[in-house]
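Each in structure tokens, the structures are laid out below.
What follows draws every value from the coordinates through simple rules; no lab data is involved. Remember, it's a predicted structure, so these values are computed and weren't measured experimentally. Cβ atoms are built from the backbone, for glycine too; each structure is taken alone.
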Structure I
Amino acid sequence: MTAAETGAEEALMAAAGERLGRDAAPVFRRGRVEREVVEACAGMDLLVVARDGDVRRAGPKSLGPASRYVVDHAPCRVLLVWP
């Protein structure tokens, strides 16, 4: 990972932390996004996921592959929201 990528990652996480408030703690992980999300939500009660699929379609085909994986494999309840 280059220094520019690391700087951009840290800036993005800092901005997200400011928007989420004091109870948010940054966690840096590497790997396939959907697998890291599922692993990270172990022990949680609820996972809120922004949908990434086609907003014009209803049902399972309205989700992209990453969101579909998370919905199918998360060990907790999942709330899907349109961004």
Structure II
Amino acid sequence: MKIQILGTGCPKCKKLAEHAEAAAKALQLDCQIEKVTDIRQIISFGVMTTPALVVDGEVKLVGKASSVDELKAMLAGGAGK
């Protein structure tokens, strides 16, 4: 699984990255977490508001830093956008 955090480094972007890492660790996921800060790359996903979370190329979350529990549900196959 590939998890990408899209954001320019604002506090909400950093919080989403921390929460995504904690959720992946809690679920013991075999994943690669990548932080994408290049605005052209972010726009290529169709994202205009950061932070955003992308899982295996699919945008799952835009514009907020969800809690660890919300992300665990999403990464375990729960909620979508």
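The value 39 for relative contact order in percent (Cα under 8 Å, 6 or more apart) was derived from one model only; which of I, II is it? Each step should come with its number before you reach the end.
Values: I: 29; II: 39.
It must be structure II, since only it matches.
For distance in nm of label points 7 Å out along Cα→Cβ at positions 15 and 47, which structure out of I, II has the highest calculated value?
I
Of the structures labelled I, II, one was used to calculate helix-only ellipticity at 222 nm (-39500 (n - 2.57) for each DSSP H run of 4 or more, over all residues; to 500), giving -13000. Name it.
I
Starting from the value 0.96: which structure in I, II was Cα Rg over 2.2 N^0.38 Å calculated from?
Of the options listed, only II reproduces it.
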